[in-house]
Structure P
Amino acid sequence: MGALIVVRRGQTEWSLSGRHAGRTDVALTHAGEAAARALAPRLAERRPVAVFSSPLSRAMRTAALAGLTGVRPDPDLVEWDYGGYEGMTAEQIQESRPGWDLWRDGVVPGDAVHPGERLQQVAARTDAVLDRIRPLLDRGDVAVVAHGHLARVITVRWLGLDASAARLLGHPHPGSLGFLTVEHGQPVISAWNVP
């Protein structure tokens, strides 16, 4: 059985400053592009049989720079819709909601473009992705290019845990890899935050 390779898209100005970038299409920085290119040798060794990506340009550009081919855009891999918190940092949110925690408290509704999403909705999207990917793993590795919070949710759902357990994982660095595999019949994280 192949590995599910979770590729965190490269750095953007918003990720650099800690701003929540859900549905806003923010471009990669030069450092983000360089990190994506640096993934190419390791991904070339793996030769994924299928590649899926968030359709946002920062993820699609990461896939291209990392040398991934045959990339299929998948709307279920778009980052969490942060609603009224789109573009804000955690510190800014906590000014109006002291002690706020995304995993526990969620988001507030935004506008028509950013209505917001509950954690359970994000989990349902990642479950749909996993349902499509699992049969492909019989043929080899599968790569998904996604965003930070979504990568954490897909990982804990791979493990069979409640989506709220994603708070226990370290945030994947922009331009990093995670490897999800099966050992002795059990889903495991075999590597996380690999540059």
Structure Q
Amino acid sequence: MAARKINPWLKLGLELGPVLAFFVAFTRFKGVEVTLGGATYGGFILATALFIPLMILTTAALWRLTGRIAPMQIATLVLVIVFGGLSVWFNDERFFKMKPTMIYLLFAGVLGFGLLRGKSYLALVLEEAMPLRHEGWMVLTRRLALFFAGLAVLNEVIWRTMSDQAWVNFKTFGLTAAIFIFFMAQGGLLKRYGIEDGTDG
């Protein structure tokens, strides 16, 4: 079933809204401590506790409006619930900081598995938006798998060696900018392997 079209700005807001809300909540609650049930929770955990239900609501809204949720969105939501929930439950922010690592390793692993089978799972998701010849999809998938693996390593380095604020900035702006720049940099590949007028050239 094809996804229903919705306003692209609304779609972007639903996809990026929870991340921006997390940034705002962390900035607002940084240095704040709340005691519940004998346990003291800092601003990072409070922001995480707000992020999880907001992520669930926006994903549900996307499904309701479009009639479809991409497998990567489902995987992301599951990992947010699991690792965010562990952070809140154990009052340990490290679980949530590891979540991007797990997400990008999962994406890299899935794409890599497809490459070993001679297939591009990326094409299954983006073929309608970016029609490419098979060779193009294989090259782009290989690059994206390596890119995701690199992001996983970078996330580990940043959260283990830098401050909470530095990691939140990286998660909110750095990851989004990196993905945007990656796809912008693929212009040559799209031109070389692109299919025009329904043919393979």
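Each reported figure results from applying straightforward, stated rules to the coordinates on display, with no laboratory input. Remember, predicted model here, so these are calculated numbers, not experimental data. Cβ atoms are built from the backbone, for glycine too; each structure is taken alone.
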Inset, instruction - Out of P, Q, choose the structure whose coordinates give relative contact order in percent (Cα under 8 Å, 6 or more apart) equal to 31 when calculated. - result: P
Legend entry - helix-only ellipticity at 222 nm (-39500 (n - 2.57) for each DSSP H run of 4 or more, over all residues; to 500) derived as -10000 - corresponding label from P, Q: P
Inset, instruction - Using the calculated result 23, 19, 6 for semi-axes √(5λ) of the Cα gyration tensor in Å, for residues 60-115 alone, pick out the matching structure from P, Q. - result: Q
Inset, instruction - For mean count of other Cβ atoms within 10 Å over residues 28-35, find whichever of P, Q sits highest and give me its label. - result: P
Legend entry - Comparison of P, Q - label where mean count of other Cβ atoms within 10 Å over residues 4-11 is highest: P
Legend entry - Test item: FRET efficiency 1/(1 + (r/R0)^6) of positions 132 and 172 (r between Cβ atoms, R0 = 35 Å, to 0.05) calculated as 0.70, pick one of P, Q: Q
Inset, instruction - Could you figure out which one of P, Q the value 48, 37, 27 for Cα extents along the principal axes in Å was computed from? - result: P
Legend entry - distance in nm of label points 7 Å out along Cα→Cβ at positions 52 and 68 derived as 1.1 - corresponding label from P, Q: P
